[in-house]
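Okay, got some structures for you below.
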Structure P
Amino acid sequence: MKQIILSILLALATTASAQNFDEYFEDNTLRLDYVFGGDSTSQYIQLSQLYKQPRWAGRRARLAETYLLGNAQINVFDHESGRLIYVHTFSTLFQEWLNETEATQMRRAFEASYNIPFPKRPIDIRVTLTDNHNKVTAVMTHRVDPYDILIRPVGENGIPYKYIVKSGDISQCVDLAIVAEGYTKDEMDKFWKDSERAADAIFSHEPFKSMKNRFNVVAVGAVSNESGPSEPGKGIWHDTVLRSHYDTFYSDRYLTTSAVHRLFDLLSGVPFEHIIVLINTPRYGGGGIYNQWMCSSSDHDTFKQVLVHEFGHSYAGLADEYNYGDNHVEWYPADTEPWEPNITTLKDFSKKWGDLIKAGTPVPTPPTITDYNTARREMTPAQLNEKTQRVGVFEGAGYMARRAYRPAELCRMNVNEVEDFCPVCTRAIIGITDYYTGTIK
């Protein structure tokens, strides 16, 4: 009887969420283009352009729920009632740059684009940026009238795309788009094959493997004039559709694109929620920004490992679990609990993974590995898996050797030699997939 009652309540909750979507939104997309700028002392937000695109590929339930805080938020309010009707959280390359020394010396601007469901009535949109202490650093509120004649309709005649994985209608699944970057017209056949390899990489790892039937994946054949990304450190500059390059923030392996508005132009009319930019190069590199994009080189020996790692960032908001030794940058201040689900400063550990730790495990947890470089090369797969599955609170995470902690000694978010996500990351991926699909548990 209890199970029957629970099933009825869940059905009612799901129905109510669907009705809530239909009350405020239509089955189309409102694209918001912004510019984020400033320096380490002050930041600003500017609206650039509004677009209307066909269909809505995002979630249709849990609309006003904040699942992960991110470093920034878009809150959408019904103008007439003032009711919060949609939430989108994310992080930005701009905020990452604010931790660089350059941000103390000059001001810069970064493009940003986001999709929300198209409203039936006027809405008020509040965009908020926060710092490493989760304190607001910039906020902008603007109104959108769905009948505004300056909202540009796009997407009816987009560039070609193909389904690699088709598990259901876009209203029911998480929709991924793999976008070609640095592939010329003559290299399109290579891109279609590379995109299949990318999808195979994701769905060969748990928990994505067990949830494949909840995903759609499209490959978007964007053509570049020249092959491969730019490599500023080598004096190489290529004319590619997304102007991707290595040496982001002068880090030689950091491969990114800042042409976000152009990226969303390419995706006009494509059903997507999450973006994988697949960059045509054999050189190691990549990057991932939560709910923005992830970039990965296509042909390095560690292609699969890097792609899945970066997807952990962009899709599930997972933090890097490795550290840079005694780095001077305090990425995660001791007085603030990180919003990322897989690291902690122990400021408010009650919100994290304490329920997954076996009784008697000390917190912090002493490591069993002293030389990680040697261990990860010499351990057997079974030994690596044991280190991945043992949950504790191990010091060294989020680029910091001290005062930041990770849930396992080894994990996919830590080292390339480890195939598996730890139990904490696994739970986080499952949880956010439930959120993206509007599943109520």
Structure Q
Amino acid sequence: MSVQLNDIWNRTLELLKDEMTDISYNTWILTIEPISIDSNTITLGVPADFQKGILESRYSYLIKNSLKQVTHKDYNIYFSIPSQAQAKPAIQEYSEDTSGLVLNPKYTFDTFVIGNGNRFAHAASLAVAEAPAKAYNPLFLYGGVGLGKTHLMHAIGHFVLSQNPSLKVLYVSSEKFTNELINAIKDDKNEEFRYKYRNIDVLLIDDIQFIAGKERTQEEFFHTFNALYESNKQIIVSSDKPPKEINTLEDRLRSRFEWGLIADIAPPDLETRIAILRKKAQLENLDVPDDVMVYIADKVASNIRELEGALNRVIAYSTLTDHKIDVDMAIEALKDMFNNSKTIVINSKTIQEIVSRYFHLKTDELKSKKRSRDISFPRQIAMFLCREMTDMSLPKIGDEFGGRDHTTVMHACDKIKNDMDDSAELRRTIEDIRKNIMGG
């Protein structure tokens, strides 16, 4: 590249920066490398086909006009992909080896049971599936484990492909995204990685909370998000909590997740749980009496996964013992899962009482201002379990623990969660307390 061209391009960049949003400028213009200049044409290098297409269709006039202001000449501009012939096979090979996760054929909108806790999330997901990148972009789904986030994401993918099979839909977990990025860096295949994730129409990423704290992954996803958004492509992500509660998530990503629509999924109420069991029995041609489904739904209130697991256990017990399915048999089959003497009501009071008893404290001490570790540690565990086992908000949990601020609750939950990753002993303690809370 000549000194003259370098100077022309740098001055052009200054003009473009003033004319464009930071996102557009950083995503599309900064990827350009000036290659050559002759009497009529300036050739600009770009990394891949999809960027070339975007630049030609959306930004060529702006670039050409800025160059004219700098050079006082009406140059033609030509976008080139250096070593294009060599790059394409590598990109294709990489894409085939690292395809997205397969969509589960059972997870469609037809098999999703709508209730009060998920009605809004379902409606938002259907709207996005019917008009990708036109309704809500990005769509951010959040809720506890086993409540249907993944089901809705797969349903979106299935619906989009059923309406337009030519669209490129990619569903991955955040863990897979991170692992592929690591391998791309290791194997010097960054451009192939970016081509895969930025040359699609619909991107669905599950459990996005796991990229928090991973600087390089967040950096790459930030630019991937920008590239897709600027190309008018649909982005759907899921998490176990809303963006503002994901600790160590970069602010710039948090703000982008809040650009579109955020929809939560709450635990299903009794009527919805019964409907879920009926739908499962219908889909699998199972003959399960209504009173048995009511019994299971009444006992398992935590999440859909455990609800369906309880039904599977009853069916298996019936098959293996050659026993007709009835309530008495269901009680016997599920006796190890919960205390059958009464329905367990899980609330902050229950959790505080059991945690206090476990650590030989008075319940009032968990609500007190005392900060010694023998009290603050059980208090953090109790806050964590309130967050995990109830649908209470952070401010509400704080109120139940002596009027503490929601940020204190968030810190406690994150600390316990992080400590559990490193301590098998703490994991056993939490599991013991959980069993006590469930009446086990």
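Going by Kirkwood radius over Cα pairs in Å, which of structures P, Q comes out largest?
Structure Q gives the largest value of Kirkwood radius over Cα pairs in Å among P, Q.
Assign the value 2.1, calculated as distance in nm of label points 7 Å out along Cα→Cβ at positions 250 and 322, to the correct structure from P, Q.
Answer for the origin of the read-out: P.
Identify the structure, out of P, Q, from whose coordinates helix-only ellipticity at 222 nm (-39500 (n - 2.57) for each DSSP H run of 4 or more, over all residues; to 500) was calculated to give -6500.
Among P, Q, the structure yielding -6500 for helix-only ellipticity at 222 nm (-39500 (n - 2.57) for each DSSP H run of 4 or more, over all residues; to 500) is P.
Hey, distance in nm of label points 7 Å out along Cα→Cβ at positions 234 and 282 derived from one of P, Q reads 1.0; which structure?
Structure of origin is P.
One of P, Q was used to calculate distance in nm of label points 7 Å out along Cα→Cβ at positions 42 and 74, giving 2.7; which?
This value belongs to structure P.
Rule-based calculations on the coordinates, nothing more; no lab input. Since we're looking at a predicted model, the values are computed, not measured. Cβ atoms are built from the backbone, for glycine too; each structure is taken alone.
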